[in-house]
Structures are given as structure tokens and as C-alpha cells.
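Each value in this text was obtained by applying a stated rule to the coordinates, not by laboratory testing. Computed from a predicted structure; not experimentally measured. Cβ atoms are built from the backbone, for glycine too; each structure is taken alone.
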Structure I
Amino acid sequence: MPTDDMLPPPGAPVIRSVNWGGLKALYVKEVRRFFKVQLQTIWAPAVTTLLYLVIFTVALGGSGRTVMGMPFASFIAPGLIVMGMLQNSFANASFSLLVGKIQGTIVDYLMPPLSTGELLAALVGASVTRAVLVGGAVWLAMAIWGVDVWPRHPLSILWFGLFGAAMLALAGVMTSMWAEKFDHAAAVTNFVIAPLSLLSGTFYSVEALSPTFRAISHANPFFYIISGFRYGFLERADSNIVVGGVVLLAVDVALAVACYVLLRRGWRIKS
């Protein structure tokens, strides 16, 4: 039986498990932050991605060109959808803590009664939400354009889409902890995220590469996301779907553990 010394004072709030109220409040705050400028954060990426489709289809998809037995537009469409999701998930997560450090409002993230896991879950959840909204907008635009983007394996689409967005969200959280100014986050985007996403087989089949470059592509986690997501629409993939799913899950777990440890220690966000 608990003694009087073990009980909290009368009227003192006690959170015995997960602070669902605080978790929801931070998640809603992060979602509202990007949704207030949805023209820039959701619809602009959709238009940009559709322009990629139009330009590459006109430039490389003429004369009935096919890749893996599919029309070129249908082949690159799933990769463009998930690429937009990944880049926007990273952009959202890499902004949250960084803007708090620059504006001096980081205390708003550190002082509320939220555990490290709850803080991380809210930041990642909001970034994945933005990724899903961008992916839905891109998918709708491509469907209206007349591209075959009918889901044939929804489980594969959900697995690689959501876990891929979570991977970039976790990478974005680590970037926002490390960066001291917006130039640092932009450097990671331009020199790490963009090259890895563009060289992941979005616009070509990895099987057409030389053995050396094919091996390099298989070491790129973005490759498994693109390949698995494409399989959900086209039933064709450059890699083993099960292996890709396991690799993606392992990378997510490793990044989640690293982010949790760094957040708990207050790496570069606590004086």
C-alpha cells in the first residue's frame, strides 16, 4: 500500500503513463504551423512534382518509350510521388527545433510535461502527416493528368510511404538539433537528401546500370523506398520487396534510437 509520503499533494496533476493531451497538443501545433501556409507546404510541391512528370515525359518518354514494360510516365509517377513525400517530411522536421533555437523559443519544446518519446513522436507524426498530404495532392494531380496511378498493393504503398516518410522525419529531427542556422539545414537538403533521392531509381531502372553503380544504388535506403512504393502501383520492382521492407524498418529503428538518445541528452539544444 502506498504511504502518504509516496502520494502527490492534493490537486497536483500526475501523468502516470503517456501524456496523450500534451502529445496531441504538440502534434496539432506542428500540423497547424505548416497548414497555415498550405499553398507553400502542400500545393506548391504538388505542382513542382507534376512539372517534373511533364518535363521528363516530354523529354524522355516520346516514341512510346517503356521502362520495365511500362509506359515511361507510369514508371516514374510513383517515384515522383514518394520523392515529394520524403523531401517534404524532411523539410518539416528539420525546421521545428531549428527555428526554436534561432528565435529563442526552444523552451516551448523542452519545458512542457512531455517525455522525450512523446516529443519525438509529435514531431515525426506531424512531418509524416505533411508527407501524406503532399503525396495525396501529387497523386490527385497525376490522376487528373491521366497517368495510371491506380493502387494495386495498398499495403506496400502504406508501408514504404509511411516508413519512408518517418525515416526522413527522423533524419530531419537530427538535422534540426545539429544545425545552428538555416544554411546548415539547406546544406543537408542540397548535398545529402536531394542527391540520394534523385539517384535512387526514380527516373530509371537500377537494373540497367553497371554492376558497380547497381551495388552503390543498393546501399542507398532511398532505393528500397522508391522500389517498394512503385511495386504498390505497378507490381514491378527493382528489389526484393520483403528485403526492402526489412531494411527500411531497421533504418527507422536505428534513427529513432539515435534521435531519442540525442534528444534526451539535449544535444546542441540545451545550454
Structure II
Amino acid sequence: MRIFDPHIHMTSRTTDDYERMYAAGVRAIVEPAFWLGQPRTSPGTFADYFDGLLGWEPYRAAQFGIVHHCTIALNPKESNDPRLRPVLDLLPRYLAKDRVVAVGEVGYDDVTPAEDEALARQLELAAEHGLPVLVHTPHRDKAAGTRRTLDVVRESGLPPERVLIDHLNEMTVGMVAESGCWMGFSVYPDTKMDEDRMVAILKDYGSDRMLVNSAADWGRSDPLKTRAVADAMLSSGFSDAEVETVLWDNPVAFYAQSGRLDLSDVKPGDTYAGNSIQRGAPRDR
């Protein structure tokens, strides 16, 4: 079984997670730019973070046989901080990079005017750069936030097939299915979706335009939840081909729209920028 996790924040995970993911069948991932928990106070910190998504993380993933791509954006939560507005001017420099396969995460947190402005501008940037878009739906008042998101996407003129609306649940999947956008589901240990609910949604709506991710980050989350969904699908009667569609073919099809998705076998390098993941050497015995 091969798995493509289309939304996981490996910057906040350990190399042990990469090792476990490979053993579970994960061979490719996309890491969206997101909020790190600790508030950032200047655009320069974003530049360093984006550089890490394009350099150190692909190097680290390759040590364990996993292909790494990323998406780049000013995330919804931090778009409310006026000190960070210049990040929007920084984005074109990064959206031109080869390993950037979408603009994201964009969307809403509290659905503020500042978030409206940041979302609209980043949808424009996606059109200018010919990139698809990964959209975060708010954790609070999700149905209203998702409806507002779909309105803004329609107003942008972006083709719906180039837009992935993420963090969906039973309340929001129907409206996104009708919109023609791709549907993303984050499977968590205690919140958002779980594997049994995900299987029920797949039975109701089918596998077309469906993506399943772990969205694993610095909080309570599990980078093996994609494999858990695959196993639950098989146990409930889905075929191997249907599992392959959801866990591999669909994320490939969505991100391939960037023209930059490269799933060639990775070759781990000894170092990146003179640094390695090794810490110390074995003692002579």
C-alpha cells in the first residue's frame, strides 16, 4: 500500500515519525505553511520558515524515503496581525519555487475583514502563478465559515477544480461537493474526523475529489491516521483500488495541477547546507 498525505506539518514532528510513516506506506507528503503556535512578529521569520519548508524538510524527509512538497501562504490566523501584512508581498518570491505545489493554507479563522483581504489577495496570487489552492475552514462556526469561503472562491473566478477545501465534516461536505471543489478531511485522535466517520462519508459521497490527511502538527495528532483510514476502508468492504484512489491517486491529481509535482524516488543526501540530522557518532568500542 502506498499513501500520499496531502496535509501534514512535519516541521513540528520528529524523525521517528518519518520512520513510522514510511513503514506504514507513506511515500509522499505535502506540508502546508501554517501557524506555529508561538506568534511571529515580523515578515523575516516567515522567510526563514518558508526556506525551511523548501530546504531542510525535503532533505529530512528524503532520509526516510519520503518525497516532500509544500504549499506557501500567510495563514488565516496571522493575517490579522498588521505587522505581518508585508508577508503578502513576500509570497511571489516563494510561489515561483519548484517544490511549491499550491498556495496554502489560506482561508478563515475568525472571519474578519483582514482575513477577507488576505484570502482574496492570495487567491489572486494563485491565479497569477497558475497554482491550485489549499483552503483552511474555521474550527468555530464551521458551516457559516465554509459557506463564506465558497462565496469568496466563486467571486475570485478560480476554477473550482483547482481549489481544495479542507477540514470538512458531515455538516460541510455536501455544500463543497456541490461546488465542484475538492474535499479534504483531517483525521485526528479526538477532534475533527475519525476513521470510522470518514468511511461513512466515503460510502455516502464516493471517492471522487476526496482527500484524506492527518494534518499532524504540534498538538494532539497522529501522522499515521492516513493508514488508519486505509485499513478502516478495507475492513468495511472498500476494494484495494478504491483505497488507492483516495489515499494516492486523488492527492496526486490535485497537486499535479501545479505542474511541479515530482514523485521520482528520492535520493537522500549526506547533508543540507552543511548540516545533517546526525547528532554525534557511535563510541569506539
**Fill in**
Note: Cα extents along the principal axes in Å, for residues 131-210 alone at 43, 36, 24, derived from one of structures I, II, originates from structure I
**Message:** Tell me which structure, out of I, II, gives 4.2 once distance in nm of label points 7 Å out along Cα→Cβ at positions 51 and 171 is calculated.
**Reply:** II
**Item:** Structure from which 20.8, 82 was derived, Rg and Dmax of the Cα atoms in Å, options I, II
**Value:** I
**Message:** So if we calculate relative contact order in percent (Cα under 8 Å, 6 or more apart) for every structure here (I, II), which label has the highest result?
**Reply:** I
**Among I, II, structure where mean count of other Cβ atoms within 10 Å over residues 163-170 as derived comes to 22.6** = II
**Asked** The value -22500 for helix-only ellipticity at 222 nm (-39500 (n - 2.57) for each DSSP H run of 4 or more, over all residues; to 500) was derived from one model only; which of I, II is it?
**Response** I
**Asked** One of I, II was used to calculate mean count of other Cβ atoms within 10 Å over residues 75-82, giving 26.0; which?
**Response** I
